[in-house]
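Every read-out reported here was derived from the displayed coordinates using simple, explicitly stated rules and does not represent laboratory data. Bear in mind the structure is a predicted one, so any value in this text is a computation, not a measurement. Cβ atoms are built from the backbone, for glycine too; each structure is taken alone.
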Structure I
Amino acid sequence: MRDFSQDHDWLSINTATVRKQRGAEVPLDRIIDQCAERGVRAISPWRDQVAAVGLDKVAKQLKAHGIGLSGYCRGGFFPAPDAAGLKAALDDNRRAIDEAKTLDAPCLVLVVGALPGALDGKAAYKDLGRARSEVRGGIAASLDYAREVGMPLAIEPLHPMQAADRACINTLEHALDICDELDPERSGMLGVALDIYHVWWDPKLQQQIARAGNQRLLAYHVCDWLTPTRDLLSDRGMMGDGVVELKKIRGWVEAAGFAGFSEVEIFSALDWWQRDGAEVLDTCIERHKRVV
């Protein structure tokens with residue numbers, strides 16, 4: 001397993017981690033500067049943050065600082081109540097693929113979606129099987145275009161607590177089943193984004209990580225699971241503050257052939273988003289060296 005203790009060369013910052021500082025929204029260009037000041041070599045930005053600054057401006061700024069991407073957040077949300085909605089989702093994913101290509105991302109992360117309207121408390125239907133079928137169809141259609149432009153897609157399985165509203169793919173095994181169905185040749189164009197927060201609990205995790213191998217492991221996200229968790233969406237822990245065996249899991253991931261960035265992604269409305277961005281980034285660097 002790689003030794004992270006001497007530097008943070010393999011640390012990436014998912015920009016959600018510092019998108020709010022002292023409770024206020026911080027623009028992406030400022031976040032990029034903050035990362036550059038600390039020698040962070042990679043980030044994973046969100047589409048809305050990129051759009052707010054401007055795609056071309058962000059691309060130029062990243063190039064000027066010599067910062068790459070560990071992923072691009074996000075595509076997905078394929079299910080819809082009607083044909084027009086399904087088409088709109090595919091069109092949006094095509095745009096996301098193009099944006100990821102402009103930013104030279106190694107992959108576009110897919111949060112696949114679930115029951116349409118459920119996020120707003122008004123699910124258009126309750127048939128989870130239908131949602132999973134629409135997800136499979138959306139990934140297949142998006143993969144055709146992704147192959148054309150050379151942008152790998154990374155399915156991110158989400159914790160079962162979010163099966164109704166954000167993602168109806170909830171285990172690494174399920175995500176890999178779809179990968180094997182749609183990309184049996186293991187071309188490198190379809191794989192997974194493995195987020196510790198969502199999969200740490202899975203009794204099949206070690207087995208499925210080994211099954212994925214380096215062709216399927218396209219991104220690796222780290223944080224920690226707090227006990228108690230005060231909010232299931234936005235109370236992720238800083239690495240080392242919770243119950244996840246981070247080094248053990250990274251050992252499994254690297255044994256499977258992954259040699260990329262450990263991407264810190266922390267949604268923390270009650271804690272880290274209330275702090276100064278410098279403190280958050282400095283803590284990410286220290287914990288990456290010590291506990292990741």
Structure II
Amino acid sequence: MKRCFAALLALSACSAKRGETGSSSPGFEDAEGRPITIANLPVHRIVSTMQSATEWLVLMGESTRLVARTDFDRQPEIASLPSIGGGLDPSAEAIAALKPDVIVGWRNRASADLEQALTPLHIPVLSFETTDTADVFRNLMRLGVLVDRRNRADSLATALRNRLRAVRRDACPTATTIAPTVLLVLWTDPPVTSGGGTWMTTLLETACLRNVFGDLTAAWPTVSLEAITSRQPDWILTSRGQPGQRLADLRNKPGWRDLAAVRAGRVLEIPGDLFARAGPTIADAAEAIVAARRAIQGH
């Protein structure tokens with residue numbers, strides 16, 4: 001759960017600049033949202049501190065361009081690569097020693113610090129926002145440009161969109177009028193959740209659920225237990241621990257244990273690797289949410 005929250009902290013530090021929203025020609029930007037020109041494309045040596053970007057590159061068949069991995073990259077294609085740690089606080093010295101052509105990471109403070117440290121070495125740091133689903137597909141297209149696999153990126157985008165539609169058709173019967181509400185729990189003390197306009201809200205809608213805080217404009221807001229109690233979500237969604245652990249934890253927490261969803265055991269758990277990755281596994285996450293709900297409902 002801490003790892004998932006750390007990833008969301010990285011996302012919450014994203015710049016508010018959204019200049020590329022709706023753009024059909026995704027470019028590259030630094031940690032401050034300023035345009036970057038990559039002179040020599042395709043690049044051949046990539047360090048990705050962002051697990052979703054790494055997943056896309058592997059799916060594009062470009063794992064040989066990666067020269068490092070993070071501790072949370074589990075693909076067998078890159079298992080032999082050196083690790084740069086968790087990815088949220090990479091060492092500039094360790095990365096520079098790998099002689100990459102480019103670094104790909106979240107748009108956050110760590111990317112800005114890395115960019116500053118590597119400026120004398122002329123190693124560009126490309127910073128990707130990952131707030132909504134438009135970002136998910138825009139980042140895929142950026143990577144396709146970076147490694148000259150635009151057609152492959154297009155195919156992956158089409159396949160992901162089709163899978164998301166299929167999950168929604170399966171999860172939402174035609175007779176469904178109002179979807180149940182769900183509280184997405186990124187942290188419990190204080191409670192941190194997802195607001196409207198995020199890829200997580202879209203993920204919930206794909207699984208035929210409504211974000212109980214979908215009316216909030218902040219992407220990853222901190223909310224009060226009083227606000228949660230007043231809204232009484234039908235379901236609670238969190239990352240998976242040991243079987244039954246999350247439910248037991250919530251039933252032992254003051255305030256949380258009084259929620260109707262907790263009392264009734266309506267706590268959905270999905271694997272941590274799916275919980276906070278805005279990339280090719282978002283359809284897997286939606287399927288996992290649907291499966292967890294059906295298991296609790298007994299059908």
field: Highest-scoring label, criterion being Kirkwood radius over Cα pairs in Å, for residues 157-252 alone, among I, II
entry: II
message: One of I, II was used to compute mean count of other Cβ atoms within 10 Å over residues 141-148, and the result was 16.9. Which label is that?
response: I
field: Origin of the value 0.94, where Cα Rg over 2.2 N^0.38 Å was derived from one of I, II
entry: I
- prompt: Hey, relative contact order in percent (Cα under 8 Å, 6 or more apart) derived from one of I, II reads 18; which structure?
  reply: II
message: To test your reading of the models, identify which of I, II gives 15.6 for mean count of other Cβ atoms within 10 Å over residues 29-36 when calculated.
response: II
query: When distance in nm of label points 7 Å out along Cα→Cβ at positions 101 and 149 is calculated, the result is 0.5; to which of the structures I, II does this value belong?
result: I
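Using FRET efficiency 1/(1 + (r/R0)^6) of positions 229 and 277 (r between Cβ atoms, R0 = 30 Å, to 0.05) as the calculated read-out, with 0.50 as its value, let me know the right label among I, II.
Source structure for this number: II.
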